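Scrolling down, you'll hit the structures one after another.
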Structure I
Amino acid sequence: MMIHHNEIKIQTVANRPSYHDLRDSLNSILKESKILNGTLVVTTPHTTCSFFYEETMHDTNYYDDDYLHVDINNVMEKIVPKMTSEHQYNSPGPKHIEFGLSLSDSDYPPEKWVMLNTDAHLRASIYGTNSQTFIIRDGELLSGSLGRLYFVDWDQLRERNRVVNTLIMGE
């Protein structure tokens, strides 16, 4: 059995959820792995992000967002409104803000406002999954001709650098 690890680096956008079609990247990583039969697993460590498998809808808006993604955003906005000020939700509380301000990570500027993303955490929890698994047969992902794996970052506060980890196992 062979094992192949890789990662996909993603730059997100600010002011709206950021969707990314991973199909081409996954196919490229699969080809690089030389694994013909097995499984491909994708994960992310980011708690405000999700994966979902859906078909491409072809039509996009002026931001180049797929119409289905716009529809998803509209539904999620009704369920979990965008956080616009502190105390809109119970989270983050004072202990979490203190912890966040203590981080030296360059992805977290030492500002309280960067923690006003409870909506993103709730959306990721509702939408679910920070991993997906696909079957590989004869060097191809069994995802269909219209099937796409989308990565979405629900955090709208600022642009972010995100990572998707891949693991391919097989022969």
Structure II
Amino acid sequence: MAPSRIRPPYDADERTQLVGWLDMQRAIIQWKCEGLSDADAHRSVLPTSPSMTPAGVVSHMRWVEHLWFEVILLGRPAKGPRFDDGPEDADMMVEGIPIAQLLEEYDRQCAVSNEIIAARSLDDVGRHPDFPAAAATLRWILLHMIEETARHAGHMDAIRELVDGEMGYY
């Protein structure tokens, strides 16, 4: 189930605000895919960035969540398209994978990320020995993920408008 597109309360504690802002941006990513056909979800509208499609962005966000929370923070093995020897944007190359499947995978990954967040202190640092970013605290990672997700939510605004003319913020 997609998170709410409602901002966290003004007086919420730090963790509630950080997770609330991240969940809101995640929800915008999912919302921008509502009503898209598989063909439109995979349609390239940016000639210089052919993998920057709604489907590609959703897949990318799923793997970014995995990277930061499971690999960098917990120190789990770096497996998946972001870590293969393929092209840099391999996680966005999802031709033939239905948008519904990609959204479900993203939703599941976000749920895993939220479980990880809930079980740790904001001051916990990463554990993966091969990533210098493992020196970051969970607080830093959450701030980065808000920035990363919001940036791609903005991409989704423009991409969706180019795909079928749908506009709107939230």
Structure III
Amino acid sequence: MDLSDTGTTVTLIAGVLMLAGVLGVLLPVLPGLVLCWAAVLLWALLGDASGGRWIVLILATVVAIGGTAVKYLWPGKRLKNTGVPNSSLLAGGVLGVVGFFVVPVVGLILGFVLGLFLAERARLGPGQAWPSTRQALGAVGLSMAIELAAALGIAVIWVFGLVAT
């Protein structure tokens, strides 16, 4: 591998960005899907120009847009059906951000769960708070799974494009 070759360097940087993007879906500190798409964009723009790279970029863009839309629509509909209000999710988000700074990385998840639970406890009472919180966490998990599937889909498209071009 010759790192003085621009194409190789661009491909290597795109690969690192792609890996960071996939990991960013699992660690909600990085914008995972955006990083995966940006890796393909970088590879298409700065690599050796060919029509195949633009096709890969178009496919990656379709997957990124579709994944983002489904990520918000499907779990959102599920949450609406269970009756968890946006205010409870907001409370979870705020406490998640606070938790991130108090206990790095893990505090984000712990703070979100605690904030969501406390908001639901205030809204529904102690008996109904945990089932409601569990349903909301299931929707958040579904959202992360959809985003991970889209990020991996972009990565697979990029690898096939890398081999084909």
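Since every read-out is calculated from the coordinates, none of them should be taken as a lab result. Source: prediction; values computed, not measured. Cβ atoms are built from the backbone, for glycine too; each structure is taken alone.
To test your reading of the models, identify which of I, II, III gives 4, 13, 22, 21, 20, 13, 5, 2 for P(r) over Cα pairs in 5 Å bins from 0, in percent, for residues 19-66 alone when calculated. Walk me through the intermediate numbers first.
Details: I: 4, 13, 22, 21, 20, 13, 5, 2; II: 5, 21, 26, 24, 16, 7, 2; III: 5, 25, 25, 21, 15, 7, 2.
It was calculated from structure I.
Work out the source of 1.58 here, i.e. which of I, II, III gives that when Cα Rg over 2.2 N^0.38 Å, for residues 35-130 alone is computed. Mind showing how you got there, number by number?
Working: I: 1.35; II: 1.19; III: 1.58.
Only structure III yields this read-out.
Given that helix-only ellipticity at 222 nm (-39500 (n - 2.57) for each DSSP H run of 4 or more, over all residues; to 500), derived from a single structure, equals -16000, which label among I, II, III identifies that structure?
Here the read-out was taken from II.
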* For structures I, II, III, which has the highest computed value of mean count of other Cβ atoms within 10 Å over residues 59-66? -> II
* Asked: Which of I, II, III yields 43, 43, 25 for Cα extents along the principal axes in Å, as computed?
  -> II
* So FRET efficiency 1/(1 + (r/R0)^6) of positions 11 and 91 (r between Cβ atoms, R0 = 35 Å, to 0.05), computed for just one structure, reads 0.85; which one of I, II, III is that? -> I
